[in-house]
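Student: The following blocks contain the structures, represented as structure tokens.
Bear in mind these aren't lab numbers, they're just calculated from the coordinates by the rules spelled out. Quick caveat: nothing in here was measured; it's all calculated off a predicted structure. Cβ atoms are built from the backbone, for glycine too; each structure is taken alone.
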Structure I
Amino acid sequence: MQVRGIPREKLGGIAGASWIDRTRRPYVEGDTAWVPVVPGEPFDREIDAEPEYSGRGFFLIGDIVIIHGRRPAPDEIGKIIKFRNPRGVLWRKALDTITRTPRVEVVWGECGETCHRESGYVYILDPSKVMFSQGNRTEKSRISQQIRDGNRKERVADMFAGIGYFTIPMAGAGATVHAMEINPIACNYLQRNAVANRLADRIFISQGDCRDYLSGIYDRIVMGHFDASVMLHHVLSHVKPGSIIHLHSIGSCERNVREIVEGAGFSCGIHVHKVKKYRPHAWHVVHDITIA
């Protein structure tokens, strides 16, 4: 059975989608709902049947399980091991904000470098050293589809590129991407992933503070960090009418964004949409800012 991964809270929004195979039931794995796809439509993975699992939520990165939140109990770890048979189980305690370096503990097996496959791309990484957010899968697809639909050669800035979670699919959609990353370990994986996906000719990498490397004018700028709004004024020297900025935050900051953009002499249209729930009563949102 071919299935597509959808954030669980977005299931209601796809009820009328034509790509859904309504003869089969979706199932939920952690925060992701795997929805059956009719033949000929794009899909993320193939499964044999609906698995039986009713335990602690987790993410699977390559062959390594990642658990967030409180420390997992032994019986929770045991259920996950039986269900997924991973190489190792990693408990992520926290995430340092600037370099987005995880603080982790191996609670079972062995962890290290792995190869994760998503939406037709490969990502080489060590999840004990760098972040990988599976919750942004729909957002990556959405932006990539905008690039394809635009039917033009876009020059894109990815200001917090990490290992390439936005960079790779945007380049795969046809854009030329200037990818900037301050964490040297993540930047090394970004370079390797550009080569592994045969996209190195479309991806130009700068290692360091993205504010120091912005150059020229971009058609699209991705600001995929929750504190990105404090850097918005740096970006406005590198846009033109028609440029689009995708600014991530926890909760809407639309009023502040509009004041900054208008203070730089532009007007703009802003569309705010939810990506996923970040914590109780707080959502990870993206502001699509179209410069006018």
Structure II
Amino acid sequence: MPSAFDFAAVPTPLGYFAALVGESEHVPLLEAAAAIALDEHPELDVQQVLGEVDQLLARLRRRCTDVADPLQRLRTLNQFFFRDLGFGGNRNDYHDPQNSYLSSVLRTRRGVPITLAVLWLELAQGLGMKACGINFPGHFLVKVTLPHGQVVIDPFTGQSLSREDLSERLEPYKRRNGLIDDFDVPAGLYLQAAAPRDMLARILYNLKDIHRTQQDWQRLIAVQDRLLVLSPKAWDEYRDRGLAWAEVGDHRRALSDLETYLAQSDDAIGRQALAQRVRELRAALS
């Protein structure tokens, strides 16, 4: 007897991700971030991951039943997340791709700042706290707004950061980019809330850097597929995906992506550098 289940209706991992991020700004961050792991772990039950986080939140809420003071709630959250559960940065293998998969981070309690931040924020917001992520240069942070000020936290260590700490972390970035003296900008500009799309992109860019360094072209292509779902006009991603397609020998797809980049990008130097590669691909297909 034919199955009543319509297998054709089951989305691909990329299709599922696309349905989650859609065109709306109301992106379910936790679910979309968890779904990134489906490329590597297609057997993963994303709803089970969400359920595990719900269970952690339920435990945390029980601890906060009689805690009304926002600062004390923050302390309870940090005690629960960083000390009792033992979440923290993977110092021994920072560039392990598993650090970017929420299911793995939940299992090992080790991750990178952005994935730890996604989990911490889900708990903080579940407590009703005014918390957000910060796309801080070089290291993702989280921020909580309290009645008498803001607290900025490094999700890698659980450390609260002072203004002096933040200025010290910013200094190398400012110097590399010439943002000193007359070109300096207020530190507050680096502490703006990150949108869910930006946080998802940061996870994917981490994976992109890892796969490109390892010359793992198929995995790199899968990551860039997701980046282009997030930002369909990210022309540089067409360029990079096209070059990856060329590495795996798919000249037709490589040419399509590179021609899209050439048609849309206004980077004259980048366009010139690719012109010869495009000519070679056209010759290979002729």
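Student: Supply the structure label, taken from I, II, corresponding to FRET efficiency 1/(1 + (r/R0)^6) of positions 35 and 235 (r between Cβ atoms, R0 = 35 Å, to 0.05) with the calculated value 0.50.
Tutor: Comparing all candidates, it corresponds to I.
Student: Out of I, II, which one gives 37, 27, 15 for semi-axes √(5λ) of the Cα gyration tensor in Å as computed from the coordinates?
Tutor: On the way: I: 32, 22, 19; II: 37, 27, 15.
This value belongs to structure II.
Student: For structures I, II, which has the highest computed value of volume of the Cα convex hull per residue in Å³, for residues 99-250 alone?
Tutor: II
Student: Of structures I, II, which gives -17000 when helix-only ellipticity at 222 nm (-39500 (n - 2.57) for each DSSP H run of 4 or more, over all residues; to 500) is computed from the coordinates?
Tutor: Numbers: I: -6000; II: -17000.
Among I, II, the structure yielding -17000 for helix-only ellipticity at 222 nm (-39500 (n - 2.57) for each DSSP H run of 4 or more, over all residues; to 500) is II.
Student: Identify the structure, out of I, II, from whose coordinates mean count of other Cβ atoms within 10 Å over residues 187-194 was calculated to give 14.0.
Tutor: Derived from the structure labelled II.
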